[in-house]
Structure 1
Amino acid sequence: MDCRKFVRTQIEAIRKTVGEDLAISALSGGVDSTVATVLAHQALGRRLRVIFIDDGLMRHDEPRQVKASFARLGIGVEVLHTADAFFDALKGLTDPEEKRKAFRNTFYTVFGRAVRESGARFLVQGTIAADIVETKKGVKTQHNVLDQIGISAERGYGFQTIEPLKALYKPAVRKVGKALGLPRPLYERMPFPGPGLSCRCLGEVTPERIAIVRKACRIVEEETARFKRFQAFGVLLADQATGVTRDGRRAFGQIVAVRSVDSENAITASATRLPWATLMRIQRRITRAIPSVVKVLYDLTPKPPSTIEYI
């Protein structure tokens with residue numbers, strides 16, 4: 001793949017599509033939306049408004065870090081604080097597909113409002129080939145796939161989507177990011193699901209349960225940072241289990257599963273062979289930082305039969 005030619009082609013295509021109109025870019029801080037946003041910015045300059053939705057489902061300090069990273073690139077980012085809307089949409093839901101679809105509808109409703117208020121007609125997003133393949137096959141609904149499954153973004157939400165990366169898989173997206181001159185930490189960043197930590201919270205999604213997942217994910221990421229893994233995170237399971245307090249009393253508490261996988265394109269994956277000492281350190285840190293957790297498990301399942309994320 002000639003990445004420089006791809007960049008030139010996509011910049012020209014974005015300019016042709018948008019014309020003299022305005023566009024909004026949906027930025028999450030992940031590799032895909034970052035590369036798509038930078039492509040659109042190079043194509044449109046000041047006619048692009050970059051929006052980051054703080055949906056309450058992000059990792060620790062994510063909104064501030066993303067805004068700071070893009071400021072260093074000379075790209076301004078507007079943060080919309082919409083956590084209440086997302087938690088309201090997810091309230092009472094436990095079925096994985098229902099949760100993903102509720103997130104998708106809220107995501108596009110928020111962006112649809114922003115597009116209309118700004119006078120823009122287009123939404124740039126970082127949809128990649130794997131998103132489309134998994135959604136069309138019914139593996140799981142990806143939040144950023146609409147037109148490919150017969151849902152009109154224009155009729156439903158009031159804008160047209162621009163997806164410059166939809167033919168690429170993750171390795172190629174990283175190469176495009178490098179060709180764009182992005183800092184290595186941006187184009188090599190570990191994937192993070194569009195619906196955020198709700199993908200790592202089995203059962204009902206509440207602010208309290210997301211706070212547990214956020215702490216667990218931060219610990220897992222920190223303890224596995226020296227390993228070459230594709231993704232690593234913690235998951236809060238829906239069930240509870242019996243534990244015991246330090247003074248010998250019964251405790252009924254939360255279960256956290258630790259997931260770390262190796263993969264090239266997210267279509268297949270295998271569990272990372274983490275050292276025992278690392279796993280024990282993760283367990284100690286999680287149970288000390290989150291006293292309500294009484295069990296920490298390590299997920300060994302490859303993809304297939306499992307998916308990488310839990311929802």
Structure 2
Amino acid sequence: MKICGTYLRSASATLFFVFGLISTLAHADVRISGSDTEENLITTAIAQYQRGSKSDIKAEFRGTSVGLKDLCKGAADIVPASNKIQADQAKACADKKISYLELPIAYDAVAVIVNKSNNWANDLTMAELKSIFHPESFSKITRWNQVRIAYNDAPLKIVSPDTKSGTTMFFTERVNAMRGFLRGDSTIFSDHDKIIDAVSEDINAIGFVSLGALVEHKGNVRPMPVNFGKGAVIPDASSVLSGAYEPLTRLLYVYIAQSALAKPEVTAFASYLFENGDRYARFSGFVPLAASSYISSARRIKAGQ
């Protein structure tokens with residue numbers, strides 16, 4: 001369990017007590033729960049904000065789906081999310097009469113990564129990505145030369161975020177058209193840094209992570225160029241903004257419980273976050289939105305709608 005300042009991050013991000021599993025968020029002024037993709041962005045903002053504030057802000061980063069569940073049961077005020085809320089999640093909030101603001105905070109791309117010493121795989125098409133990551137490829141596509149005959153006759157080692165991750169939801173939907181389903185032989189981690197470490201240690205490995213994670217923790221990996229039909233494209237700010245990497249580009253969001261904006265501490269921190277959204281997005285390896293988007297979001301927060 002890693003504790004840093006007033007925010008907490010761990011695999012479960014919880015404390016065990018005699019009578020069960022108690023969240024650390026319960027009594028905080030500002031309760032944040034959600035995507036580990038946005039962890040660096042949010043925790044950096046918290047650290048800077050608290051230089052001039054005495055608010056008790058606690059954050060847990062156990063995945064987008066966990067954060068949205070917390071939002072819809074009234075256990076979180078602010079939820080960083082690496083994918084848009086889904087219909088079933090929105091219904092869960094509606095059933096509890098919980099309204100929320102949905103605010104984009106940055107562009108991200110999902111980068112396919114391989115070991116730097118992999119000198120045979122130059123690029124992959126979307127069809128080849130599907131052949132690698134689709135659940136039905138389990139026990140069928142097990143070597144690199146089955147993906148493309150020109151590639152090495154070497155074992156294919158697949159590494160992935162877990163199914164609580166919005167990154168997994170997004171990637172599997174775009175690549176496999178099967179949201180949230182992974183191959184049975186995938187090595188699963190809940191932390192993007194651990195995925196990068198695993199691929200760094202195995203020349204035959206392939207995985208996928210947030211562009212922000214790749215910028216922050218490069219490791220011994222390289223991003224795989226993806227050919228969407230008009231030539232191979234590397235994920236970076238330029239290809240995200242131009243639309244060249246669009247099939248694997250996404251918006252990152254922050255959801256805020258509307259009722260939580262009655263708390264001055266929540267309104268103050270959320271306003272600060274979006275007033276400085278450009279620099280925190282850039283610092284965390286994401287691609288900032290237009291300045292007008294951050295201004296609009298800050299105004300909505302202050303207006304409570």
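Bear in mind that the values in this text are calculations on the coordinates, not laboratory data. Since the structure is predicted, the reported quantities are computational estimates derived from the model, not experimental observations. Cβ atoms are built from the backbone, for glycine too; each structure is taken alone.
If you line up 1, 2 by mean count of other Cβ atoms within 10 Å over residues 108-115, the top spot, with the largest value, goes to 2. So helix-only ellipticity at 222 nm (-39500 (n - 2.57) for each DSSP H run of 4 or more, over all residues; to 500), computed for just one structure, reads -13000; which one of 1, 2 is that? That value comes from structure 1.
Structures 1, 2 were compared on relative contact order in percent (Cα under 8 Å, 6 or more apart), and the highest value belongs to 2. Consider the structures 1, 2: one of them gives 32, 27, 15 for Cα extents along the principal axes in Å, for residues 196-243 alone as calculated from the coordinates. Say which. Here the read-out was taken from 1.
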